[in-house]
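Multiple structures are listed underneath, in structure tokens.
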Structure I
């Protein structure tokens, strides 16, 4: 008997809304880690030290994400995509709400930063299982020739989530005094995320299992320990997949967390003005995602990734000249260029990573590659970039980005067919 197919709109909405919620949760932490947490949870005579301590907790989630990828990936490959996606959502959502209710250092002392770190770990654990499942939900239901197009819907959750989070903080900052925002205003988006989690849960409970997973069950192809299988039999895929995604992470957190921190401190831009500039740039991030998906389906996802990575390499060389002028217009242009390049590399990335693993370990493999790249490309990026800029200048932040882009480019050209649609169709078909 043929299993019921999910309606296209329901599939795309379920894959989009989950990542939107997850990235909204993730980004409100990133914003608060720059604007609020240094004073609230890490009081210090040196503002730079407090900011670095706060950014260290930001990095913690990236180390939790591979654990989430292995944990949720195991159940995603063993029990199914749908149930695992629901569980991932219910792991990160409560962690985010609890952060909004957490007392500060002056109320409960050292317990405050410890609890903040634990809840941040919970955020990372949930996101580690969210992204891969959302990508598989889309790509494993996609018709031939539309893999990248379907696979870009979970990716759109990133700019949408960022716009909602930045817009929320902008409205709060605009309509509250600095003291009111610091006292309680920052907590509102964390607590309000409970509504988004409920919506996401409702949508995901309405979908059915993906055709690819049903085929695995039917053919009795489920493996006992997917994470062991990935590293034992798909070593090349996990290594190349991880390196291919490093620059994507590094660029994004440079253009969001680092630029917000440096722009509002060292360059003295007003917080609300800089948030507006970032929201403008994220629109171009969102535009780059469907554009790159169309190109990836028409030409080749590997070639699109190589072209975008080459552009990021060049952008890194002009990082300092564009960001240090003090000109508002040039700063906006700088943010727009960086985020548009981000969209070009991010759009086909999910489909590319999913395509290099067979269906029996695809949830685990793609999630691990993505989250391991997060550790290497993003976990310490705001911290390292701040240190480089403070001691050596902004030019070295750009060199940092260009070096990462060069490494990613080498991984992509090392075997140019490895990330192509034709190659994955033969070796590990998506359908």
Structure II
């Protein structure tokens, strides 16, 4: 069994575009005709440039290789160009290809991927979702409205969710950490108050930020939120500053979560050593793939740290998260796009099951998903923006910081 062919799909989800402006899927085919699908979550270069990187990583390190030799192929990619250090773009490309290898291996053995990772530790996986606008909400004002957020939260809890995430704390900018405005602090407090009143003790509150605060600013915000007992304070400071994140973790009673922008165990290990986070959130399409992220989970287990794999991408990374999560003992929960996402689920032919707040690990071989190639080809990405982008303008201290969540597609 040898890897022979690669095909790449760059897919733009239709409006409102939850999950990013585009998704990058890989399809690998072996010489004996077995196919596997993966997904890359790397967004530091445009999709055409990323496609070239994926092709280079495949032809240079993987083509002609047995898909079983994941460790060998990872070491080739990790060492490429005399590096042996985490390279977001190269490892992001490898991650999507590696996930496809696991899909192939499961299909070849007629077993789900979780069965190849040590078996099923978790029969079902607790899930959480961001709060997205309801059909009657104004999408421009939703992101700064505690009342709308609370209404959505109540609806999610009624469906079975036991945790919801929101991020009203102002802009994330390319300037690095800033001090939040008092209005941003007050707005975030208002969100926590309104959502807590709407859901009571039936759901955990997950406060998202995107590394936008200075250390002192993050502590100020965290202290203001403590009365509402959030389950986590996500990326309170830029993710490359482990020491600053540890200071926030030590100063606030809210558990710190981080990891969606980190890649490989080499970047997660310092977080654990410093006690900078209680929850790790690797994105499997960026962190090195399923096998590398299993190593990250094993390290976290030693430090009594839980895993909550990140998802702001497409459904193939979602499937990888589920198999990973099913196989580890220190899983907290997995992220979903609502109850799976309408376009997400259509793209994988509704082959994953969300039920009463939980995701059920599939029993079909490989990742256990179908993949609608015709639907993928019918939604090509034609824009120039990246999957996600940061604001260039600084925090506004005299007027409200307004922003629209995520990276929704242009409205029809």
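Taken together, the values in this text are just the output of simple stated rules run on the coordinates, not laboratory data. Remember, it's a predicted structure, so these values are computed and weren't measured experimentally. Cβ atoms are built from the backbone, for glycine too; each structure is taken alone.
I, II: which one has helix-only ellipticity at 222 nm (-39500 (n - 2.57) for each DSSP H run of 4 or more, over all residues; to 500), as calculated, at -11500?
On the way: I: -25500; II: -11500.
Of the options listed, only II reproduces it.
Can you say which of I, II returns 22.0 when mean count of other Cβ atoms within 10 Å over residues 57-64 is computed?
Details: I: 22.0; II: 18.4.
It traces back to I.
Which of I, II yields 25.4 for mean count of other Cβ atoms within 10 Å over residues 121-128, as computed? Write down the numbers at each step before the final one.
Working: I: 25.4; II: 18.4.
Source structure: I.
So Rg and Dmax of the Cα atoms in Å, for residues 177-304 alone, computed for just one structure, reads 14.9, 43; which one of I, II is that? Working shown, then result.
Numbers: I: 21.6, 62; II: 14.9, 43.
Label of the source structure: II.
Using the calculated result 18.2 for mean count of other Cβ atoms within 10 Å over residues 105-112, pick out the matching structure from I, II.
On the way: I: 12.8; II: 18.2.
The read-out comes from structure II.
From I, II, which structure was Cα extents along the principal axes in Å = 61, 44, 41 calculated on?
Numbers: I: 65, 44, 36; II: 61, 44, 41.
Traced to structure II.
Where does the value 29.6 come from, among I, II, when mean count of other Cβ atoms within 10 Å over residues 313-320 is the thing being computed? Before the final figure, lay out each step's value.
Details: I: 18.2; II: 29.6.
Going through each structure in turn, the value belongs to II.
So if we calculate distance in nm of label points 7 Å out along Cα→Cβ at positions 185 and 241 for every structure here (I, II), which label has the highest result? Write down the numbers at each step before the final one.
Working: I: 4.3; II: 1.7.
Greatest value across I, II: structure I.
Match the computed value 3.6 of distance in nm of label points 7 Å out along Cα→Cβ at positions 97 and 129 to one of the structures I, II, and report its label.
On the way: I: 1.7; II: 3.6.
Matching structure: II.
With FRET efficiency 1/(1 + (r/R0)^6) of positions 161 and 233 (r between Cβ atoms, R0 = 25 Å, to 0.05) computed per structure, which member of I, II shows the largest figure? Show your work: numbers first, answer last.
Working: I: 0.15; II: 0.80.
Of structures I, II, the maximum of FRET efficiency 1/(1 + (r/R0)^6) of positions 161 and 233 (r between Cβ atoms, R0 = 25 Å, to 0.05) occurs in II.
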